[in-house]
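For reference, the structures are reproduced in the following blocks.
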Structure P
Amino acid sequence: MITLGRLRGRRPPYRGRWETALLAPVVLTIVIAGLAFSTPREIAFSRLLPAAPALAAAMWPVLPTILLGAFCLLVMIGLSFVYTDLGTPYTAAAIVAVTLAAAYASHIRLQREEMLFHIRLVADAAQKVLLRPLPPRIEDVEIESLYLAAQEQARIGGDFYEAADTPYGVRLLIGDVRGKGLSAVGAASAVISCFREAAYDEPDLRGIIHRLETSITRYSAAFPAQDLPERFATALIAEIPHGRGHVRLLNCGHPPPMLVHRGEIRALEPTTPSPPLNLAMLIGDQYCVDTVAFAPGDQLLLYTDGVTETRDRTGEFFPLPDWMRRQGPAPPGELLARLHRDLLHYSGGRLNDDIAALAVRCPNTRTQEHPAYGNS
């Protein structure tokens, strides 16, 4: 599973620059002291010494901040022996006052950082429950997942996915709850929890969708919110029967998956549109299941609209079909790693929406001929 949190766990390329920045208060102190000793008294660079502990408060603990302020005070006392008329008492008082304020600010900052750290631990635990890591292989199917949050500090959102090894084959779910905040996370959790049970019980994909529809409807009724009229979810269920050489798809308003079949790449648009979750009462509950050939070596990319709606600086959308054609054969993990890298590069490092994706490959050689595309 490739997640933003996991990628952050690696050594970032800017870590060296941050470690260098930690020395900035020391460098500032040395520069000010050097200028104060080497320039005429009239310039009075020594009055800038309180800036050093003030800067330290933004990145240092309390004790080093106080020690730096004490060092600046000693520098000021040393300057008073060189220049007798330097206004030492006033500058020394300013250094003491700024150092005390900086120490308090450093204490408050450390408390907030610790609180944020514990919040992140809770969010990471919640993500592991909501978007638990998928096994790299289920039966004869290779699977890899990707999740990227639009907000840098976020861990979870309204995008979701799941995979299950059922008696009917490997079943996959990917979807996107419309809405923001905790209500979207709660709705996504309701859908995933329902899928984890229904995927094993329902022999037909339509039965799963009906249960997901009921689940999100009950959740919306139990937790009403201001965005309730807009709270719906797009969803896509894929079923890969064991050793049958095809995949069944039920698309409920979700972006069409990309299929790499015998070197050709195409988007699998549904033959008949099916309603998104929580909208069946408004536009009907007719669901269409499409059947597509899925031969050895074929690859399927399921994704949320955050992928195709990623924009560059000119406002152009990310060209996913063209991007897929340039990739060539690649394991699911490598494909999603490239997708993550190129999405960040295309958007300039800023994502406007959460992103979830599943890459699936069928390396099994036991397949049977099946029509390229059909519906039932």
Structure Q
Amino acid sequence: MKYKKRKYFLAGRINMIQRSKIRELFEMASKMKDVISLGIGEPDFDTPQNIKEAAKRAIDEGYTHYTPNAGIPEFRDAIAEYYKKFYGVEVPDDHVIVTAGAYEATYLAFEALLEDGDEVIIPDPAFVSYMEDAKLAEAKPVRLPLREENGFQPDPDELLELVSKRTRVIVMNYPNNPTGATLDEEVARAVADIAEDYNIYILSDEPYEHFLYDGAKHQPMVKYAPYNTILANSFSKTFAMTGWRLGFTIAPEEIIRDMIKLHAYILGNVTSFIQIAGIEALRAKESWEAVEKMRRTYEERRNLVLQHLREMPHISAFEPKGAFYIFANIRDTGMKSEEFAKWLLQEAGVVVIPGTAFGKQGEGYVRISYATKRELLIEAMERMKKALESL
């Protein structure tokens, strides 16, 4: 049967969303042989066995039905317990909603808080989803530059200058993707003060909180601005559960209540037996032993990559204290970020992400992920060095 071509009509909001430059590069790489990817932001570890077993038991025990929209009460309790144990922060369980990863948490927050003409201050560089979520909420993104000389932390004075009568949300993401930067306590307090003084919400996205190095500490923004913070978090990175799509949001009860209404029509509830696995992840000793093992491995890999980068010409690296990324300065190559990423793929068969994928301030940088096995990292570094020495 032969089909006639026809014109399809799509909603205008779809045209507002930009395709990720990260995916474009991966499509190029997929057509090539012998490529090493240092681009993907995903743990290369398997989910800890005790968490997987908990999910299997939950299926056998009949956790295959609907749950309350906000999540299984015991799971919300476990999340509240976790913040009390790790950070000394009191979180009532009715301030928690279980989401399909931090992606949904961010989307729900923006849709619940923003409307046409509102402004949201988004760091630059920053993870790609914040800009697109803001557009879908019909809000105006306002970019706050992050600079290497400031440790890729926000300058409170610059932040204050961007605040207007229409500012509704400030986005924070520490430990940071793409830079690996962590947030100093005094900066966190300064941002919290601005939010409280001007009655602005803080969306704090904190999925890398347990991957810290060189004695760095993480304090959740909800500790400093409990009445203004919407904290998004995920099990994806901490417990190597990217495919499980499990996360949560902590916020004042009034905000959570409206997020639950929206969540109920989008998703209904997060998969029941996955929520049971989430309880195991938070409460079991074996889970946290696995997390610390991953953290130590990431630290070893970070040190390895930094050592190799120091020996290469035309490139320098900001030394990260969190996450599993290195933001490397490639300005001395004379190439733009996207040009360099494509050149490195062609010349060395190594995938890195151009800094401009994360905003205009990312120009002159590339993101290198060390969530990759040691032997592949060494091979990739040797290839990069050889290619850069040929310039």
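Annotations
- Structure responsible for 0.97, with Rg/Rh (Cα atoms, Kirkwood Rh) calculated and labels P, Q on offer: Q
- Which of P, Q leads on relative contact order in percent (Cα under 8 Å, 6 or more apart), largest value: Q
- With distance in nm of label points 7 Å out along Cα→Cβ at positions 84 and 292 derived as 8.9, matching label from P, Q: P
- A value of 17.5 for mean count of other Cβ atoms within 10 Å over residues 100-107, calculated from one of P, Q, originates in structure P.
FYI, it's all coordinate maths here, none of it is from the lab. Quick caveat: nothing in here was measured; it's all calculated off a predicted structure. Cβ atoms are built from the backbone, for glycine too; each structure is taken alone.
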